[in-house]
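Asker: Structures given as structure tokens follow.
Just so you know, all these numbers are worked out from the coordinates, no wet-lab data involved. It should be emphasised that the depicted structure is a prediction, and the values quoted were computed from it without experimental measurement. Cβ atoms are built from the backbone, for glycine too; each structure is taken alone.
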Structure I
Amino acid sequence: MDMQMEFIKKLPTPEELKKEYPIPEQVAAVKNERDKQIAEIFTGESDKFLLIIGPCSADNEPAVLDYMHRLRKVADDVRDKIFIIPRVYTNKPRTTGLGYKGMLHQPNPEGNEDMLAGIVAIREMHSNIVKETGFTCAEEMLYPSNHRYLSDLLSYVAIGARSVEDQEHRLVSSGLGIPAGMKNPTSGDISVMLNSIIAAQNPQRFQYRGWEVQTPGNPLAHAILRGSVDKFGRSHPNYHYEDLINLAAAYADKDIANPSVIVDTNHANSGKQYMEQIRIAKDVLYSIRHSDDVKKIVKGLMIESYIEDGAQKIGEGIYGKSITDPCLGWEKTESLIRLIAELL
């Protein structure tokens with residue numbers, strides 16, 4: 001017996017899709033300029049603070065675009081201190097494989113799965129965000145082979161806690177040309193995360209999308225601290241001063257370029273209590289002010305925020321409210337961004 005797998009339809013290659021849905025020259029120019037500015041933050045040439053902020057999952061274009069327009073206004077006000085990369089996460093990891101897997105799978109969360117429609121929808125959404133707001137965004141790289149469908153639009157990629165030990169994620173990250181944030185695994189073992197960064201920073205040769213490929217290595221691969229979960233399922237934070245000092249020391253022991261960390265204020269750091277993100281952000285900023293070693297490595301924060309506070313079930317139909325993890329609503333988000341700018 002061969003495989004028990006039904007082949008539904010052949011998907012276009014990224015090259016074919018980019019030809020069919022090309023990006024205008026102005027979008028490419030915006031991406032180049034933003035990529036340069038973001039790289040300068042990781043290399044230390046710029047002392048701006050990164051905020052990777054936005055919905056847990058970008059589930060529909062109208063609400064996401066509305067959020068981006070609001071974010072643009074605040075970003076302009078704080079631009080001398082803060083550089084904002086919006087989160088537009090369109091593929092969601094599901095630990096059990098069940099539930100909403102993101103716009104890539106279901107362009108309409110209440111509709112059927114349709115991968116081709118999903119790929120087109122997320123490419124169009126990312127493109128519209130750049131055209132309308134001048135933001136190039138961050139995605140989670142859940143499926144490394146899909147990255148090229150968006151590679152001409154993205155400025156940042158996160159590798160999730162469950163993907164960070166995977167060989168393919170590490171090797172593909174070495175050829176992205178944009179910063180790749182490696183989350184600590186759910187166990188909290190930072191040596192796993194550091195090994196992942198080393199793999200991504202080095203040149204690699206491997207098989208990708210039916211090709212043998214060679215990468216130059218990605219000097220902008222870095223750590224994301226997102227807290228851990230113990231064997232009893234309890235969350236443990238890793239954003240405290242001691243954790244950051246410990247990471248700075250671990251970096252110093254290894255041959256890693258541009259030692260950097262982004263602190264994820266949600267997930268196991270907040271125990272998914274979304275309101276705690278405000279306190280955690282302040283705590284990290286306090287640590288930065290207290291120690292130059294911490295200040296050197298902490299390049300920014302990752303925050304989950306949307307238009308409405310909290311989360312809802314699919315089908316409840318509340319505009320701008322997360323259908324995955326609970327998020328900070330817009331008013332709290334705007335206050336927090338302005339507070340961070342004041343504290344920097």
Structure II
Amino acid sequence: MNREPWHDVAEAFALPVLALAGAILLFGLWVWIGGNSPVQAWTLLFVGAFGDAFSWQNTLQRAAPLMLTALCVALPARAGLTVIGGEGALVLGGLACAGLPYLTPLPQNIVGTALLLLAASAAGAAWIALAGALRQYRGVNETISSLLLGYIAIAIFKHLVEGPMRDPTSLNKPSTLPLSEALRIGSIGDYDVHWGLVFGVVLCLASAIWLGRSTHGFATRVVGGNARAARLVGLPAHRLIITACALGGAAAGLAGGIEVAAIHTNANASLIAGLGYAGILVSFVARHQPLAIIPVAVLFGGFGAAGSLLQRRMGLPDASVQVLLGFAFVLILAAEALRGRLLPLHFLPQRAPLAAAKAA
């Protein structure tokens with residue numbers, strides 16, 4: 001008895017949906033144990049995320065960096081590596097964006113803004129490519145190395161922001177010098193959503209086209225499927241893997257640059273907000289598929305946007321949505337154990353004997 005292609009597609013969709021549903025139920029149970037109404041919590045989650053135009057704008061604003069940090073996980077994953085150091089690439093990208101004006105005068109126009117974002121992308125790309133190189137040339141586990149590199153990046157960030165690059169006027173919250181108005185990223189039209197959302201959507205679409213339609217992307221997926229077989233047929237596995245890491249790191253670095261240029265206007269501790277870690281969850285829920293990252297990022301951006309409403313209406317901590325994300329992450333990982341078992345063979349429709357004989 002054979003599994004049809006649609007069975008794998010159905011499982012790829014059903015497992016994340018069931019895991020998210022289970023996470024929402026567990027979140028309701030957690031709220032109920034705390035003496036609150038789970039139904040009210042579920043309602044406020046939806047209203048705070050998608051209830052009106054203001055909620056939608058807040059959701060989309062939060063979804064923008066999640067798309068980019070999720071790509072930092074998804075692209076190396078398609079090459080066979082589990083990289084979880086997007087937080088480090090993001091903070092270094094933000095640091096590079098804020099620090100470039102310290103090194104050289106920039107044109108006070110869109111060209112200067114583009115240079116800032118390129119510097120942010122380059123910093124992120126170099127940091128995650130380092131994790132890929134350590135894996136390929138020194139045999140260092142990329143999951144551990146990328147996580148530790150993230151801590152090192154945060155330490156470098158704090159040292160420079162609180163030391164050599166500190167703005168003397170930033171007394172209570174050490175920060176770099178603010179970017180000039182001409183170098184900042186504005187909002188889309190009259191909406192309270194910055195252009196980072198467009199960057200995120202475009203890069204997710206470009207990544208999907210690269211992986212699915214280009215020779216280089218196909219070779220990357222072959223390496224991710226079986227690196228040894230890829231080497232046997234002559235594919236440059238080392239170069240392809242490190243390139244995928246660099247591209248993912250560039251996306252996370254760009255997220256940091258956009259956060260500085262569009263929201264914070266300088267580099268400070270607010271940049272270390274866990275967006276890189278949230279991107280890990282977004283990528284796993286999306287099964288490392290760039291197109292699926294877009295709706296998943298919007299969903300999790302909505303969860304983040306609803307946190308303040310839960311605090312105001314129910315007295316829950318603003319960070320209570322982190323509990324929901326934690327439940328989701330655990331259940332998503334657990335759901336992987338069901339892959340290939342959610343639709344057992346004896347429940348699948350059997351081919352007719354004649355059709356099976358012809359197929360054979």
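Asker: By the measure relative contact order in percent (Cα under 8 Å, 6 or more apart), tell me the structure among I, II with the highest figure.
Answerer: II
Asker: While we're here: From which structure (I, II) was distance in nm of label points 7 Å out along Cα→Cβ at positions 240 and 312 calculated, if the value obtained is 5.1?
Answerer: Answer for the origin of the read-out: II.
Asker: From which structure (I, II) was distance in nm of label points 7 Å out along Cα→Cβ at positions 200 and 328 calculated, if the value obtained is 1.1?
Answerer: Only structure II yields this read-out.
Asker: Using mean count of other Cβ atoms within 10 Å over residues 152-159 as the calculated read-out, with 16.8 as its value, let me know the right label among I, II.
Answerer: The value was obtained from structure II.
Asker: Right, something else. Upon calculation of distance in nm of label points 7 Å out along Cα→Cβ at positions 16 and 264 from the atomic coordinates, which of the structures I, II produces 2.8?
Answerer: II
Asker: Follow-up. Could you figure out which one of I, II the value -23500 for helix-only ellipticity at 222 nm (-39500 (n - 2.57) for each DSSP H run of 4 or more, over all residues; to 500) was computed from?
Answerer: It was calculated from structure II.
Asker: Which one of I, II has Kirkwood radius over Cα pairs in Å, as calculated from the coordinates, equal to 20.3?
Answerer: For Kirkwood radius over Cα pairs in Å, the value 20.3 is produced by structure I.
Asker: Any idea which of I, II comes out highest on mean count of other Cβ atoms within 10 Å over residues 32-39?
Answerer: When mean count of other Cβ atoms within 10 Å over residues 32-39 is computed for each of I, II, structure I gives the biggest number.
Asker: If you work out distance in nm of label points 7 Å out along Cα→Cβ at positions 80 and 224 for I, II, which one comes out largest?
Answerer: Top value of distance in nm of label points 7 Å out along Cα→Cβ at positions 80 and 224, among I, II, belongs to structure I.
Asker: Out of I, II, choose the structure whose coordinates give FRET efficiency 1/(1 + (r/R0)^6) of positions 96 and 216 (r between Cβ atoms, R0 = 30 Å, to 0.05) equal to 0.20 when calculated.
Answerer: It must be structure I, since only it matches.
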